[in-house]
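Multiple structures follow.
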Structure I
Amino acid sequence: MKKDRIKGTVVQLTAGDRVFYVTINILLGLILFIIAVPMWSTITLSLRPNSFNGTNLEGIFLPPWEWSTAAYRTLLGNNRFLSAFANSLQIFIFGVVTALFFTIPMAYGLSVKTLPGRRFFNILILIPYVFSVGLIPGYLVVVRLGLTNTLASIFLPLAISTYNCLIMRGFFEGIPDELKESARIDGASEITVLLRIILPLSKPIIMTIGLYYGVQYWNDFFHPMLYITKDNLSPLPIYLRDILLGIGMNENLEVNAFGDAPVQAIKAASVFMAAIPMIIAYPFIQKYFTKGTLLGSVKG
């Protein structure tokens, strides 16, 4: 039998254990393959020169010395792409800050066991989670508040997620009550308890929920399509749709038959560049992700 050491203890692995681990490794390898191949195909497609005449399979194995960055130069030299990227970045930053600003106090309030009407409020926030009010009422609220054609119309309607609030509430409930009570005995208000005791201990859940909100805002396509009609306010998903569908291709980008980059390479480059911010952000948050989600869902 194979021996595995866990914290100084020798664990005997049976034949069934070995089969299980081998199966898991094979499944993980298949998942990695399924994810990596399309991503690599998109990257190599974005780096193909205009002179390339091979098949898609040949393009995947195109050697690096034959790559061309013309598609990326075309995008970075386009004012509308830069404007859309800047708009998405603003929505991402202001959206995450606003969402956490509302979600953290709400989750903390619901986690306080002595809160009057706590059960009623917990049931109250579940009602819109289970029963959606629909598209038309939400649209009318945004229109009557005068938020159309503003970036706030994209992140304010999504400022609080019931699911994220409940996960954060579960994390706050897992913090020992003795820490909160000792601060209250010393005369600290609930705001002080939240700022001085709870938040310093809640970095994993804050980073995790912030990632949830960030991905939601960065990839949001539906709300900009509803509330934004001006091209200078369109975020990256709307611009990406126009590029992929070829809507006004010559207006969005200076593309012609004699350009340095083929149209398909420009489309692939736009897809890859739209994913870069999330790819960069995830490794910094990944170490908090599992811990924050698991601890927040134990009592949720």
Structure II
Amino acid sequence: MTSHARTTPEPSALLELLKPVTWFPPIWAFTCGAVSTGVPLRDHWRPVITGALVAGPLVCGASQAVNDWYDRHVDAINEPQRPIPSGRVPGRWGFYMAIAWSLLSAAVASTLGTRALLATIVGLIMAWIYSMPPLRLKENGWWGNLAVGISYEGLAWMTGTAVVLNALAPARPTIILAVLYSVAAHGIMTLNDFKAIEGDIQCGVRSLPVQLGAQRAAWVSCGVMLVPQLVVAGLLSMWGKPMASIGILGIMVVQLFIMRWFLAKPVERALYMSAFGVPIEVAGMMLSAVAVRGIA
């Protein structure tokens, strides 16, 4: 019996290409941005739901499709079971999906106002230059992880404020929080690079574990996550929110225990650090967002 290569993608593989598991961080950051405005969300529930759809399933989904298309050779080494290298999304279907989902993201974002549309377009541009030659920011872990951090956290956060405030400018504290948590996300993104060291070396991707070695990259990842949170705690205290500041410091203490365990075996434990240490940090994002409501 002769087997034939697929010419059309499996529907389930197209959904897998969009990686629903990755949608939570930008949706959460978007929600934090909306909450930080202090405006009752029940008065804006329709644009808030649409904005969450744009931040997660659309823009983040498009970025995942773009990344999988341009990473198909690396994935053939590291994760051959993924939709494109496995042949479940054959030919150039992955590329077409990335384009279509990017256009759909911009179209839906256009219903949310100019600022939200601009933030979405910037996010989409960063998604493409992160993965696509000749820039391909992901080939350097310093720039690539920063681009993802800005897109997943900062731009999503500011889109949340834009959807709720419309033409009004967000308060300075919420902008500062968006920037700080974007930087912290750089450290979070480094955790994802430990599983792909072998393929990255073979394909010339200079992730931080490749550039610095696993141990030093783990220390950098932890430091980049912790320092912005420490700044957030200090700012919240200055802004007259001592309980929120103490809450952030408490979160950091818990993270320090998890990080100590992670640093002992970073390659083997990076996935667990991401699964258990990161959710604690994003809880601090919401705590900070709630705390700055009403601060001009």
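Computed from the coordinates by the stated procedures, all read-outs in this text should not be read as laboratory data. The structure presented is a predicted model; accordingly, all values stated were derived computationally and were not measured. Cβ atoms are built from the backbone, for glycine too; each structure is taken alone.
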Calculated from one of I, II, mean count of other Cβ atoms within 10 Å over residues 118-125 reads 12.1, and the structure in question is I
If relative contact order in percent (Cα under 8 Å, 6 or more apart) is calculated for I, II, the one returning 21 is structure II
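Taking Rg/Rh (Cα atoms, Kirkwood Rh), for residues 38-109 alone from the coordinates of each of I, II, which one would give 1.28? Write down the numbers at each step before the final one.
Values: I: 1.28; II: 1.17.
Considering all the candidates, the number was obtained from I.
Looking just at volume of the Cα convex hull per residue in Å³, which of the labels I, II belongs to the structure with the highest value?
Working: I: 215; II: 128.
If we compare volume of the Cα convex hull per residue in Å³ over I, II, the biggest value is for I.
One of I, II was used to compute Cα extents along the principal axes in Å, for residues 78-165 alone, and the answer was 55, 26, 20. Which one was it?
On the way: I: 55, 26, 20; II: 45, 29, 22.
The value was obtained from structure I.
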Using P(r) over Cα pairs in 5 Å bins from 0, in percent, for residues 214-269 alone as the calculated read-out, with 4, 17, 27, 21, 15, 10, 5, 1 as its value, let me know the right label among I, II. I
